[in-house]
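So, here come the structures, one by one.
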Structure I
Amino acid sequence: MRFLLTDEQRDFAQVLDGMLGASGTPAVVRSWATGDHRPGRALWTRIARAGVFGLAVPEQHGGSGLLPVELTLAFEELGRHAVPGPLVETVAAAAFLERLGGDTAAKEWLPRIASGGAVLSLCAGAGAYGPDAAAGVEADAADPARYALDADAADAVLVLQGDTASRTDAHGPVQSSLDPARRLARPLDGTVLARGPAVSAATAHATELARLLTAAQSLGLGRALLAATVSYVKQRTQFGVPVGSFQAVKHRLADTLIGLEFAQPLVRAAALALAAGSPSAGREVAAAKVAAGEAGYAAARTALQLHGAIGYTEELDLSLWIRKARPLRDAWGTPADCRARVLTG
């Protein structure tokens with residue numbers, strides 16, 4: 001199995017990194033958290049022009065075909081720069097529509113997704129899928145309905161429940177989560193798009209892709225947090241020396257780096273397995289999700305501890321990254337859910 005990136009893949013990631021680095025994402029995140037989606041939609045268009053959403057859309061609908069490896073590279077950069085919005089959900093919705101087949105919905109949405117003209121959210125199942133209570137909203141045992149991410153910003157929400165797929169433009173009240181830029185709402189009843197076993201199969205495929213891309217986001221987020229923390233401990237001094245020279249601080253940073261380095265090949269291997277249609281792809285994706293989610297969350301805890309009290313302040317841009325770590329760890333399958341998937345095969 002080849003884990004090394006090609007020159008073209010590395011160039012794609014570097015170009016995307018440069019574009020996002022010049023886009024002022026902290027201001028975009030803060031606007032998104034208040035419900036002002038205009039800066040986020042403008043950035044969404046630039047991301048689409050870079051070809052990111054086309055990586056999940058077939059060529060006949062204006063895309064490049066489903067390329068999981070390139071998608072993970074893109075979403076690692078999106079996580080590194082804390083880009084807000086239902087990025088994972090839109091790509092997973094595209095994968096669902098492509099796998100489901102049928103011309104009507106595919107022709108309506110896939111070209112718009114590829115061009116950046118459509119933002120979709122996705123709410124999958126009453127089981128372990130989708131942004132839900134783990135993202136900071138209290139669960140209601142009597143009502144297992146799931147929440148859709150950024151339903152207020154989306155052009156439509158796809159609701160996948162068992163063997164039924166429906167589309168809705170209506171949703172309940174927007175609720176905050178642990179990350180203010182991850183705004184959750186319960187989708188309301190909509191129009192049925194399809195029923196049958198094909199829906200269940202397409203839902204499973206979309207869920208695996210969503211888990212993989214969320215893992216890639218966590219990996220990128222963790223690397224950004226580690227880089228920011230290393231830079232800070234070189235500047236902060238105690239007893240007349242940088243705190244980064246303390247052995248305990250070095251050990252904490254080393255442990256964080258090891259976790260991220262361990263997660264990266266699992267993410268790459270899962271992408272290759274998904275691209276090849278391997279029977280083990282579901283287990284490999286779940287393993288990658290656990291490793292990357294836990295590594296990103298550990299990076300956030302390290303950043304918070306080593307930055308001291310200022311790590312809690314909203315004025316510091318670092319807080320925008322820290323608040324995303326736990327929701328990303330738990331979205332599209334908590335660590336317990338994914339470990340169970342690995343064990344059950």
Structure II
Amino acid sequence: MKILSFLRDARLLPCLATAALLAGSMTCALAQSPNKPLTIVVGYAAGGSTDYLARVVAEKLATPLGRPVIVDNKPGAGGRLAASQVKNMPADGSVVMLTVSPLVVQTIVNAKTTNFDLITDFVPIANMVSTPLAVVVPSTSPIKNIRDLIEYGKTHKKDLGYGTSGAGGIGHLSAERLGKATSLDWVHIPYKGGAPLSNDLLGGHLQVGVDALGDFMEFHRAGKIRVLATFSPERSPLAPELSTLIEQGVSGANTELWFGLVAPAKTPDAVVKQIQNAVAKILEDPDVVSRLSKIVARIDYLPSAQFGQRIKQEFEIWRPVVRDAGVAIN
């Protein structure tokens with residue numbers, strides 16, 4: 001009997017060894033990232049609303065993750081430069097990218113030259129917030145509303161320039177849709193982010209800007225920039241004084257921007273879940289909600305699976321829009 005018992009136990013040894021190896025692998029996966037700081041890569045210049053969001057999130061994430069969190073700005077090509085680099089970075093939970101909805105449009109418009117796939121080269125972690133897109137002018141501009149903008153365009157053909165935070169982004173595409181909907185003939189001027197765009201508006205070097213409302217709110221509240229309208233279907237509860245394009249008689253140009261985190265593909269599921277849960281926790285912090293309201297960013301949390309679905313749906317939404325608009329990269 002003792003011999004049979006020994007044989008049975010011996011047969012179990014390989015299974016036990018395999019189980020131990022699997023458990024060790026899971027422990028190793030979880031241990032890979034906590035030994036390193038977490039870097040949040042931002043594909044836009046420092047100083048804009050995207051950068052501000054990243055820095056608020058980085059500051060707060062450090063506590064639940066138990067490790068430092070830093071922000072690394074890699075502006076260029078409307079966020080594509082950052083994505084092309086992040087996809088090849090270590091998939092160990094030491095790096096994530098702040099992904100914004102304009103990047104979806106960028107990859108569609110630049111499909112022939114884009115060297116990454118936003119769906120297969122990355123794993124979604126969580127969507128964090130959404131914010132309106134807006135069309136703005138300097139406070140010294142004679143343009144007071146969308147009707148004024150249309151009339152100005154009629155009398156200043158090819159002499160009306162509008163800036164966005166990147167060629168081929170949602171700001172650019174939405175402005176083109178607005179132009180077609182109102183027969184507005186204007187010229188696109190791409191920037192490398194919301195901060196340089198706002199600086200040129202403040203300095204009177206740019207007539208019109210189309211970008212995330214958050215990039216303009218500080219200046220709007222200070223009376224230095226005038227918001228003509230938002231592209232949202234309804235007024236934002238964080239800026240109820242601002243009217244929408246629909247309210248001013250323009251339809252077919254509605255959109256909102258979303259912001260979330262993704263990691264290089266093959267990042268361990270356990271690490272993704274760890275960061276996802278930390279994001280969910282900090283988005284419940286009243287201080288985070290208050291600070292993000294300053295850039296008109298409302299909490300719009302989606303966990304990994306649902307965020308992945310949103311990204312896929314955005315591609316389905318914007319592909320025909322890009323095709324029909326015939327947007328060309330300047």
Looking at structures I, II, which one was percent of Cα pairs over 38 Å apart calculated from, given that it came out as 22? II
Structures I, II compared on distance in nm of label points 7 Å out along Cα→Cβ at positions 90 and 162: the greatest is II
Assuming 15.0 is mean count of other Cβ atoms within 10 Å over residues 98-105 as calculated from a single structure, say which of I, II it is. I
Comparison of I, II - label where mean count of other Cβ atoms within 10 Å over residues 234-241 is highest: II
If helix-only ellipticity at 222 nm (-39500 (n - 2.57) for each DSSP H run of 4 or more, over all residues; to 500) comes out at -19000 when worked out from the coordinates, which of I, II was used? I
Which of I, II yields 5.9 [distance in nm of label points 7 Å out along Cα→Cβ at positions 170 and 242, calculated]: I
Comparing relative contact order in percent (Cα under 8 Å, 6 or more apart) across I, II, which structure shows the greatest value? II
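Throughout, read-outs are computed from the coordinates displayed, never taken from laboratory work. Computed from a predicted structure; not experimentally measured. Cβ atoms are built from the backbone, for glycine too; each structure is taken alone.
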